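Take a look at the structures below.
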Structure P
Amino acid sequence: MADELILYTHPMSRGRIARWMLEETAQPYRTEILDYASTMKAPAYLAVNPMGKVPTLRHGDIVVTETAAICAYLADAFPQARLAPPPGDRLRGPYYRWLFFTAGPVEAAVSNKALGFAVPPERERMMGYGNIAQVMAALEAALLRAEYLVGDSFTAADLYVGSALGFGMMFGTIEKRPAFERYWQQVSARPACKRAKELDDALVARQQQLTG
């Protein structure tokens with residue numbers, strides 16, 4: 001099919017976020033499950049994503065990499081799902097803000113923390129995120145103001161930010177603040193999130209059976 005949606009992923013990766021987003025769109029798609037040690041670094045996949053990383057989305061002849069970009073692309077490609085404010089809407093700015101605040105400062109700060117790297121105070125001006133305390137405080141303040149990050153409805157920004165918080169709290173790289181836990185419990189209760197989790201969990205169980 002010319003406009004077929006294909007998700008290249010691994011069930012234990014950020015591809016879980018992209019699958020959730022696809023489930024929210026209610027569009028048919030198929031998955032290509034890749035292995036970290038082999039197919040993800042094979043020439044066939046590197047021709048699609050030279051980084052050899054997942055997820056990658058192919059929509060017809062369009063290829064989109066980077067999880068936040070996949071979420072933003074799908075929200076715009078399928079506006080009937082109402083996962084983003086329409087172009088020109090005043091809420092478009094806050095929507096982009098929190099989507100890419102999480103892809104940038106949150107991702108960088110949490111990754112550095114996980115690696116044991118602390119930014120020296122005199123070098124914080126060099127870092128886009130300053131320090132992790134500032135990042136978490138900004139995110140917490142936004143979540144305390146309203147039920148959702150943008151307006152009064154769920155968007156792709158909530159999906160991406162919620163996923164980052166959920167995974168971070170699960171693995172101990174983000175502290176469990178009440179505002180974070182409430183928000184994650186709320187967004188992860190969505191039917192599309194549950195469907196995506198069931199699909200990926202089933203793949204994990206199948207892989208464990210084959211290797212066990």
Structure Q
Amino acid sequence: MATIKQYSKKDGTKRWMFKTYLGINSVTGKQDTAMRRNFATRREAKAAMERVKVQYQNGELACQQQSNGDLFQEVFDLWKENYEYTVKESTFVKTVEQFKVHVLPEFGHKSMSSITVADVQKFINRKAKTYVKFRDLKIDIARIFEYAITLGIVDSNPAEKISIPRKVEKIDKVERKNYYSRDELKEFLKLCYEQQPFHIFMFFQLLSASGCRAVKF
């Protein structure tokens with residue numbers, strides 16, 4: 001099966017890409033595929049696809065299963081380039097960071113076609129117990145699959161088929177103590193007196209005695 005289609009780059013220009021089935025890998029037993037982008041015309045994309053097929057048949061290509069461009073991380077990187085120009089910078093940074101912390105460690109190394117509805121469901125179920133905004137992760141995953149469908153990498157979006165768990169009333173998390181004990185405060189003031197200018201020591205002495213909070217402007 002082969003697909004040749006046009007797509008838009010981040011600068012708005014149109015380019016062509018192809019994805020094609022090559023055969024069954026004799027080592028892994030899995031399907032080998034090839035995907036290439038950035039062709040100026042459909043004719044160039046088709047010609048390149050035919051060359052790749054010949055190279056594969058002649059044994060001139062390395063294992064395509066490892067470099068066919070359909071890893072979740074690779075599709076995410078392409079999606080990110082376009083997404084950056086559609087939202088505010090703060091939204092872009094926040095979304096990308098959420099991907100890096102939660103989604104990519106789970107799915108980044110996997111091929112898009114290997115990720116199942118069950119994989120996404122288990123991931124969301126697990127995150128629902130530890131992450132307040134777990135519903136956002138389902139939306140994030142769905143975005144990448146929709147983009148992969150546009151590129152012709154996959155045919156369906158498993159994230160759209162999962163069931164959203166009920167919101168957990170209390171998220172399990174380790175509470176951080178944001179204060180000194182009496183002994184810790186005594187030690188801090190002692191070191192401050194010995195190592196800092198006197199006015200710095202007096203500042204913290206006043207804060208500790210009055211219960212005031214220091215505000216950074």
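Taking FRET efficiency 1/(1 + (r/R0)^6) of positions 102 and 190 (r between Cβ atoms, R0 = 30 Å, to 0.05) from the coordinates of each of P, Q, which one would give 0.10?
Values: P: 0.95; Q: 0.10.
The value was obtained from structure Q.
Quick check for you: by relative contact order in percent (Cα under 8 Å, 6 or more apart), which of P, Q is greatest? Let's see the in-between values first.
Working: P: 22; Q: 14.
The maximum falls on structure P.
Rank structures P, Q by FRET efficiency 1/(1 + (r/R0)^6) of positions 14 and 126 (r between Cβ atoms, R0 = 41 Å, to 0.05) and report only the one at the top, that is, the highest. Please report the intermediate quantities before stating the final value.
Numbers: P: 0.95; Q: 0.50.
Comparing P, Q by FRET efficiency 1/(1 + (r/R0)^6) of positions 14 and 126 (r between Cβ atoms, R0 = 41 Å, to 0.05), the maximum is at P.
Tell me which structure, out of P, Q, gives 0.10 once FRET efficiency 1/(1 + (r/R0)^6) of positions 150 and 182 (r between Cβ atoms, R0 = 41 Å, to 0.05) is calculated. Mind showing how you got there, number by number?
Values: P: 1.00; Q: 0.10.
That value comes from structure Q.
Going by FRET efficiency 1/(1 + (r/R0)^6) of positions 118 and 166 (r between Cβ atoms, R0 = 25 Å, to 0.05), which of structures P, Q comes out largest? Please list the in-between numbers first.
Working: P: 0.55; Q: 0.85.
Largest value of FRET efficiency 1/(1 + (r/R0)^6) of positions 118 and 166 (r between Cβ atoms, R0 = 25 Å, to 0.05): Q.
Determine which structure produced the value 54 for percent of Cα pairs over 27 Å apart, calculated from the coordinates; the candidates are P, Q.
Values: P: 34; Q: 54.
Among P, Q, the structure yielding 54 for percent of Cα pairs over 27 Å apart is Q.
Values in this text are rule-based calculations from the coordinates and carry no lab data. Please read all numbers here as calculations on a predicted model, not as lab measurements. Cβ atoms are built from the backbone, for glycine too; each structure is taken alone.
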